[in-house]
Structure formats: C-alpha cells, structure tokens
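Alright, structures below, take your time with them.
Since every read-out is calculated from the coordinates, none of them should be taken as a lab result. Note that the structure is predicted; figures quoted are calculated from it, not measured. Cβ atoms are built from the backbone, for glycine too; each structure is taken alone.
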Structure I
Amino acid sequence: MSSTSKADETARRIATVAADLFLEQGFEDTTISQIADAANVATGTVLLHYGSKVELATGAFARQIAETVTGASRSLPDADIVTQLRHIVGTLYEWYDTHASVARVLLQQALFSEGPWAEKYNATVSETVKLFAELVNTHRIAGAIDIDIDPALAGEGILADYLLVLLQGIRGLWPDVESQLDHFVALTKQRLSLT
C-alpha cells in the first residue's frame, strides 16, 4: 500500500470513528483524544490529518454526505425528474433525520469552516449541483422540461431549495421527512415550471 493510500485510509478511519463518537456523545462532548484512542492513532495524527475538531467534523460530514449522494444517484429510479430529485433529496433528508442529534452542529461546522476540509465540503456541494444540473438537462433534452431552462442555474436553485427545506426541518418546521419532501417538491415544480 502506498503512503498516500495509507494516509487516505487513516483519514477515512479517523473520520468514521469521529462521526460515530459525535453521534454517540455529541460534538461538544467528544474530544480529539477520544477520537484518537478509538481510531488507534496518536492525537497528533488526528491533528495532522484534520487540524482541529471543526475540520474533523467538516471532513466527516463531507464524506458522509458525498457517500449518501453517490448512493442515491446510483439507485436513481427511471422516472420523471421530480421523482428522481425526490429520491436523492429524500435520501439526504433521511440521513439528517437519522442523525438529528448532531446534524445541526455538523451542518453549521461544514457551512462555516475554512481550510482543506471546507474545500472538500465545497466540492461535495459542487458535485451535487452538477448532478441536479445533469438531471435537468437530461429531462430538458427529452422534452419533459422547458428547453429554455438553464440547467446550471436550475441545479443551483434546486440545491438552494433543498437547503432551505433542510434548515426548516432542522429547526422543526416540518413534522417529518415526508412533509419536508412534499415542500421541496412544491418548490422544485415551481422552479422548473412544472404543474
């Protein structure tokens, strides 16, 4: 195993352990020392890979969201765009609902962190926008969506709708994931001029 792949594996293991501890104990009550012990590495190794607990939360969050989006896109139903977007966004909302005890903290850390892990989170966001834009373009070319809709702008708008409804859900506006999805779908239909 090359040193790069060993380092990547170590970073992945640290992030996985950190995510588990954040879920079990909460972000504030989890220390770098606990994460290092659970990952069987030195505290310095954790800090070498992540720099701080905030960067570690961002790294763990970015990895989990990226894996969630990838999994949802691989199991995309052969259906209309609303059903496909509902599938992807529903998978994400379910992740946040399942991890509600740390979702707010992890989202806050990811949105406002800086450094290399923030760049990875930004890359995850960009890939999600790209996925949304590709879906819009596919359905636009097929004639299911107005040909004049700009896929890139629509992809960004769909992400904005997703984040708005996610934040509303985290703040307790929606009683369940299904209600969140219904509102996301209403926004998406409006954005894509679908009835």
Structure II
Amino acid sequence: MRIIAGEKGGLRLKDFKGDFIRPTTDKIKGAIFSSLESLSPGKETFVDLFAGTGGMGIEALSRGYENAFFFDKDRRSHQIEKENLKLSGYTQRAEVTLLPAARGIKMLKENGIRPDVIFMDPPYKIVPDILKLFPEIESIARPGSIVILEHDKKDIIPNTIGRFDKIKEKKYGNTVIDTFRMGEEEE
C-alpha cells in the first residue's frame, strides 16, 4: 500500500497481514481524488470514519488537504494509523481517535469541525446501518460538503439521503463508489 500522488507520492505505508481489512485499491483511490479535484468545496478538512490503515487520509494530506481526522474503533487499526502518520511526517496535521464512526461524528460536532470531505469505507456487511449516520453527518457538514461511500455492488444505496444527493456512482468490479454532495439549507 502506498501514497499515489502529491507531496509524499510513492511512499510505502504499513499494512495489515491477511484479510483483516480491505484497503481501498490504488486505482480506486486515484479515481476518488481525481474526482474530488473538481467536486470538493475546499481542501481544508478530510475525515475518514473507518480509517483502517489511514491510507485515504494520508493521501488527502499528501494532496494538499490542511488536516485530516481518522476514526476507527479497532485498536490494531488505530495503532497502524499512528505509525503511518509518523512515517509520512503528517502527525501535526492529523488527529487519530479510537472511536466508532457515530462517536467520531459527535466529537467533530462538539469541536465545531465542518469537513469538506467525509470518506466512509465500512465493512461491507454493515453498509445498510451506515446509512443511518447521514443525519448525524448532516449536522457537521456544510453546503457543498462531499461524502464518499465505498460499498459492495450488491448494496442498494438511495440517490438522496436527507440533504445529500448522489452526484456520481462508479463501479470497479464488485466495489461501488458513491459520491454525495450536501445541498443548501432548506427554508
């Protein structure tokens, strides 16, 4: 696993042995960030709610995002995220927290953090439950914020979830990347 572009492009990151997690492939990672270049309202804050190894957030930092927040409830993931941030030299621009996604969102809200991009690559078996997070994500997002959801092609994801409209869907084999943008506040 490596950083594919930006300031740290080519840097190899630590990964897990076996199939404990399913990191986003370089091809998909490249496509996501290429798409974000034209879609994202800014490059201030990137949030990964299921950070795994931290590869997506570190990629965001390498590509110019000012800061990134990494959440994962697994201690092994938490440790490898910290190691990869140290390896990349981005520890000062990142916050790694051992929390599940819902509590991570709550922490961001309590601290007034309004992310530009929220990335979610949860274990595929829990994707239907993840959709329940969108109202909470709405509470921290701002108009134009982007949510990216990586999921299995068997999952049926609505085109609209609250104030988020699906603006792009791309299939890569068994993996689908859905991109949502938050609309303006309702009057």
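Points worth noting:
- At a computed 9.8 (mean projected area of the Cα convex hull in nm²), which of I, II: II
- Computed 2.4 for distance in nm of label points 7 Å out along Cα→Cβ at positions 68 and 156 - originating structure among I, II: I
- Top of I, II by FRET efficiency 1/(1 + (r/R0)^6) of positions 28 and 132 (r between Cβ atoms, R0 = 41 Å, to 0.05), largest first: II
- Looking across I, II, the calculation of helix-only ellipticity at 222 nm (-39500 (n - 2.57) for each DSSP H run of 4 or more, over all residues; to 500) that yields -26500 traces back to I.
- For 4.9 (distance in nm of label points 7 Å out along Cα→Cβ at positions 60 and 148, calculated) the corresponding structure among I, II: I
- Structure responsible for 1.2, with distance in nm of label points 7 Å out along Cα→Cβ at positions 4 and 36 calculated and labels I, II on offer: II
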